[in-house]
Structure I
Amino acid sequence: MKSLASSARTRAWSGKIQRGEETVIENERMIETFLDLVRIDSPSFEEREIAEWLMGKLKGLGGEVMMDDAGERARSNSGNVLACFPGTGRGRPILLSAHMDTVMPGQGIKPIREKDRIRSDGSTILGADDKSGLAIILEVLRVLKERKLPHPTIEVAFTICEETGLIGAKQMDLERLSAQDGLVLDSGPANSLFTRGPAADRLEFIVHGLAAHAGVCPEMGISAIRIAAEAISKMKLGRIDPETTANIGILQGGTAVNIVPDRVIVKGEARSHDEVKLEAQSAHMAQCFHEAAAANVIRSGDELIQARIEANVSRDYNRMNLDEAAPIVKWVMAASNALGVKIECEKTGGGCDANVFNSHGRSIANLGTGMREIHTTHEYLLLNEFFQTARVVLHALQLAAKE
């Protein structure tokens, strides 16, 4: 399939980055863009309005823009937004990516600006995750165009349904993107460049017990809820070791308080930077359920009835383990040094679209934007870090254009 960059003409550039060009980010304009974005509701699976808004902005900046068909497979009302901006310097194409969707409660957001931050009013999230990343990318593209600054071909991917399991990135046809190097802007501290992230398994257990009247003959039932409780009580959860975590997040079951519940669904996850440890943790969690079910047997006449478990363990995403000698890391570090800010390569316990891109052989790092307390109604965005990341990205693109 033809890539977005394949039709882009790259003009040769032999000049130098001029002093002061790395500081031309228009902070107030970027803040206004961010505020516009957070006022557009875009919960996962309902990204159409913000996608169309972004497509208009990208086209206005001269990009070749399209919406892919990932939404059909993701069951969203929108696809991913992809764009390409032809290079004006040397260097291979670079990907800039952020996601359009937000978690709930994320409708009717009323951002409040304070001296050093923008915060939620406390009734919703803010949406800095990840509309801060969207705003930074738009501002960088504006400055490159207005100042006619040298840059390699830039490919943009604004994804859907990241918050529900990186679905937009997973459903993207990556043949549409030629960039092998790039940045996802989707994490907290601006001084952190995340190059390592865990792999994750998604776990679902369906516990099958036996229904009975809870007041008349409870001994004739097998409680699926009790089995689930026994399994979870024996499970290693939370922080398992420095590389591994596990969590049970959803329990669904029961129909009435006077019925011994015969079916419960339990959903959880396990993550680790070590795939052997991940497999062991997932197997341990499944074993806890099987052992709890095996211990719950009743006799009904001549028949022995035993609880049973349906276990489904699947890989949600693979780990991110980017070589710190990768070109994108080199450009970001050189940019931070030139700007007099300190950025360090770090590992994270979270997953992002970079996990998906890197599992297809790309070299994509995740740079922080200044967001804090994400996924809560206390979420806020630190403005100095927001501005810093825009400056670093802008300067890194100019450095990449010299190679």
Structure II
Amino acid sequence: GIILLLLTVPVFYYFYDKHYAHEIDEFLLERKDEFNKKSLQSLKIKEIPMWNRFNDDDEVILPHANQREENRFANEDFYYIQERKKESYRVLYAKIQIENQPYILMVRLNIHETQKIIKSANLLQFFLFFCLMLGFVLVTRVVYKNLWKPFYLTLREIEQFNIQKNEVPQFQETSIQEFRQLNEALRKLVSNNLQAYKIQKEFTENASHEMQTPLAVFQSKLDILLQQSNLSKEQLLIIQSLYNVTSRLRRINKNLLLLAKMDNLQFPDTEALNVPVIVAGSLSFFTEQAEANTIRIKTDIAPEDCIVQSNKTLLESLINNLITNAIRHNLPEGTIHISFQNRCLMIENTGVSNELDNTMLFRRFGRMSKTAKGSGLGLAIVQQICALYQWQVEYRYAGNRHQFTIIF
């Protein structure tokens, strides 16, 4: 709208100038007709110089070779004696006959002052439009700011909302009905989410206790049974099978609770951690396990610092899951190579001689085969931790080795 308003100024000037030129042309034609009625019949060729001397704006001149039309209009500059300078004139060149000889009647009108007035009027119009536009923009900005102020206050409250604080945002009261409805809808939505979060958090905490305790008791009873000396071989196998299943249940329960806590953002505490130091600390716990499975672990950790802001439990869980995965899915007499450089942790291991399915690899319970060991949650936990801290996890199969890379 503002652009269209500004465009009207040159358009107005163009049409006004065309209209003014048309009116001037009509006036010049009337002067020509007046000359034809009053002077043309009586004017003699020898009287032309004298006639021209007494008529400042009318003049009889010799015909132009390039004028073919009866009447020709033009804008030309002529010397104006009173102002002692050249000024603009609207000129009519009309063909006439004096004593049967062709001549041109030149009729002119000074339009210098009129053009100045037109230009001044258009400049004034442009200035008024500019002031009007500026005022419109300022008023609109003030009205817009006051009108949308409740919305931006609500938006700020939502941006600062933290579900872990268990507090419903306090929206500012407003007289605008639409924003009142918006605030009320948001208040209900946040309250319902807080209630759902509280219930889910309580369930996670209760499940951690109610499920782990019976499993621990059951496993301890199995330990006692395994120590009995009067058990047959068949009984020992059954108890050992129950023991293994119980251990797996405890791992699944622990991993599911860890995933649930991450989903509920129950790991808010972070600290500056040095990744190579955490990796070195985790390796000491897996060396014996790897040796028991006749697996050799090689390390190539560059002497550099890689500081990240994260929860220590989650970072240790990420590294432990990757190393456990490399041991569990390795081959007898296999190897594991752990390297770290340029903020990139890579754990590669020997294993099955084919690439794993990327679409299933990081899914929960995404087993590559029915005979695969583990709970099927380790890599899902790895991906969840990486997503939480915006790290990048990659898998590729190269040189008969499975490579998992974490880019911090």
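To test your reading of the models, identify which of I, II gives 22.8 for Kirkwood radius over Cα pairs in Å when calculated. That value comes from structure I.
Match the computed value -9500 of helix-only ellipticity at 222 nm (-39500 (n - 2.57) for each DSSP H run of 4 or more, over all residues; to 500) to one of the structures I, II, and report its label. Attributed to the structure labelled I.
When distance in nm of label points 7 Å out along Cα→Cβ at positions 80 and 256 is calculated, the result is 9.9; to which of the structures I, II does this value belong?
Values: I: 4.9; II: 9.9.
The value was obtained from structure II.
Name the one structure among I, II that mean count of other Cβ atoms within 10 Å over residues 168-175 of 12.9 was derived from. The read-out comes from structure II. Which structure, out of I, II, was distance in nm of label points 7 Å out along Cα→Cβ at positions 40 and 184 calculated from, if the result is 8.7? Going label by label, the one that fits is II.
Which structure, out of I, II, was relative contact order in percent (Cα under 8 Å, 6 or more apart) derived from, given a value of 23? Computing relative contact order in percent (Cα under 8 Å, 6 or more apart) on every structure in I, II gives 23 only for I.
If Kirkwood radius over Cα pairs in Å, for residues 48-159 alone is computed to be 19.5, which of I, II is the source? Computing Kirkwood radius over Cα pairs in Å, for residues 48-159 alone on every structure in I, II gives 19.5 only for II.
Using distance in nm of label points 7 Å out along Cα→Cβ at positions 120 and 136 as the calculated read-out, with 2.1 as its value, let me know the right label among I, II. Going label by label, the one that fits is I. Taking 2.8 as the value of distance in nm of label points 7 Å out along Cα→Cβ at positions 200 and 360 derived from one of the structures shown (I, II), identify that structure. So the calculation was done on II.
Throughout, read-outs are computed from the coordinates displayed, never taken from laboratory work. Computed from a prediction, not measured in an experiment: that's the story for all the values here. Cβ atoms are built from the backbone, for glycine too; each structure is taken alone.
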